[in-house]
Structure P
């Protein structure tokens, strides 16, 4: 069996591991059950999750069994990692809806039947009915508060105040790993590097309580051009749901990757051979655009299918390269202003979003920047610009 750690390391995924030599030997010797957790705080996965899914696919293709842990229980508390505020509480019904949306999107990446089929579990099944006293005695006894307070995941919350509710998150995530180890023989947890403290706590809990090996591996974080973690609460988030980020906008996002980032993103987010990626990125002049187009096409195909990827590519070339057909959207004749057109075409989801975009100078009509919410629309058909990356032809019906 080929060792998947070699693949992940060569493509730039791995940031930290624990008991690395033992883990490498195990992954090369046997089929390993591993898990990654997903917080169901929205009804779609975003590009921050996307990288985790790629890593899980590499693992599954190498013969290992993925366990997809949906945090239906932990989402009732909220992960404080990287936040300066407390998360909004969600109902059980909302979480259940999000879980179903996740499963559908994940099926594009993971196999849920056949050999080493992916397993989906929800930690609400064991967390919501826990006996608090038993949990404290059985699990809490293995944690040092002094050590927990040094964890990176709590530091950003300490100044404004860390609630006891959130302080329990590390114990619950560690307990998840323990339960998956006991029920499914799971011995490895994967996650983003910002989760290192939580993941390490779970591996340590299994070793202390079960006296059996358990491992942790974290991956580098995918960041925006400003160096911020890509996620659903950060500006510039890219969703996998086409109703939130259309295939055309998805394609354009990746087509506009900076020259410096394109090779890394091809390595991390596609399955193209490294030799092919190296050749695509060999030249740093205008020829690098071919690599960007390949990146955008491969990712759009993976998320939305080949037909929609081809359509998005054709629309992008029509809008910016003079080839193909520019994407088109119809608006009713009753639309009179730029703000109304942004919402009617779907480029903005609400009037509030449209106002913010206009205030930021991100809207143009036929090449003329819009500064007034009530700016009248041109007569007949016209071209609507959203920033520098999205351009559509608007027709009246």
Structure Q
């Protein structure tokens, strides 16, 4: 099938490289003719554009990057949308694609117009409850009249996207269930396919970890053979709860005095060390390191358990943290909080870790009592569960099935 794929995220951004290009390569390999529009930041495009162009060309993907505007937020978005829509109309008229596949809400604004003008099929790949994330993340405030107006507009458009899409892609079953409960969609045909954020499970696999490198890293970080390492992977930002994770670790340290907390993060080490100091956690019990993507499996493999807490907000019903797939791919048990995306379902079915229900010392201690059981979980079964839920190949197959349904 001939598909026009529109992404507001750039292919020279890390997100584009991990969560867009691998899927498109897989779909192209299955015979789908992919034309890609993306919005590219000047610095990243200058540094990586040639490499990305060659990568996409090798997969027979026709790439049409448009420049990302650095103007203040709303002006920037309007200019970027104008440029992307202009390019999309040109390509629709020249190529007459069978479908337009829109990654998230900004791209869907264009896709809905293309469907109405050219009659092409429209895939709304929603990636989460974007407008609600802006509120939950305090990026917009409903007390601000302008923000409230923008939020109301996008919630209205969200319903329009869902009602007009030939297919909607949700990251989680939890979000799908929520969407289908909305009054505006009651009794309407709203085809929704669930495809979570998948991972490269060839990279995030115990087989990819060199034991010699692992030993070298243990020596570098001063990790003894009998020390219990728990890890955190990723940025510490809007959604992730550093204070609560440090509180949990402090409780763990009281019971397991040999524990160390390894943060694999691009964020400033000072932020984490200062947080730990305020909690009275000895500095030698905290390790903070930045790693290139190819190095991450080896760093993660130093840990016996991995931990992350996400703010349990409404929009997080639709969240599918890629780190879940990557951690489980290495066979590492996971401790996280309930109510985030499909974590409850997946960890329960896979027996791949433990869920906390509230952020309290009593709850942390209940989980810590289960640590010895978690350490005995079958790593191979956890890795196999990651393959079942999160393999890139499975994700490509599910997208291909949606394309196949629209092609007939």
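Taken together, the values in this text are just the output of simple stated rules run on the coordinates, not laboratory data. As the structure is a prediction and not an experimental result, all values here were calculated from the model. Cβ atoms are built from the backbone, for glycine too; each structure is taken alone.
Among the shown structures P, Q, from which was the value 21.8 of mean count of other Cβ atoms within 10 Å over residues 47-54 calculated?
P
A value of 66, 48, 41 for Cα extents along the principal axes in Å, calculated from one of P, Q, originates in structure Q.
The greatest value of mean count of other Cβ atoms within 10 Å over residues 119-126 among structures P, Q is that of Q. Suppose Kirkwood radius over Cα pairs in Å, for residues 175-374 alone works out to 17.9; of P, Q, which structure was it derived from? Only structure Q yields this read-out. For which of the structures P, Q does the calculation of helix-only ellipticity at 222 nm (-39500 (n - 2.57) for each DSSP H run of 4 or more, over all residues; to 500) return -13000? It was calculated from structure P.
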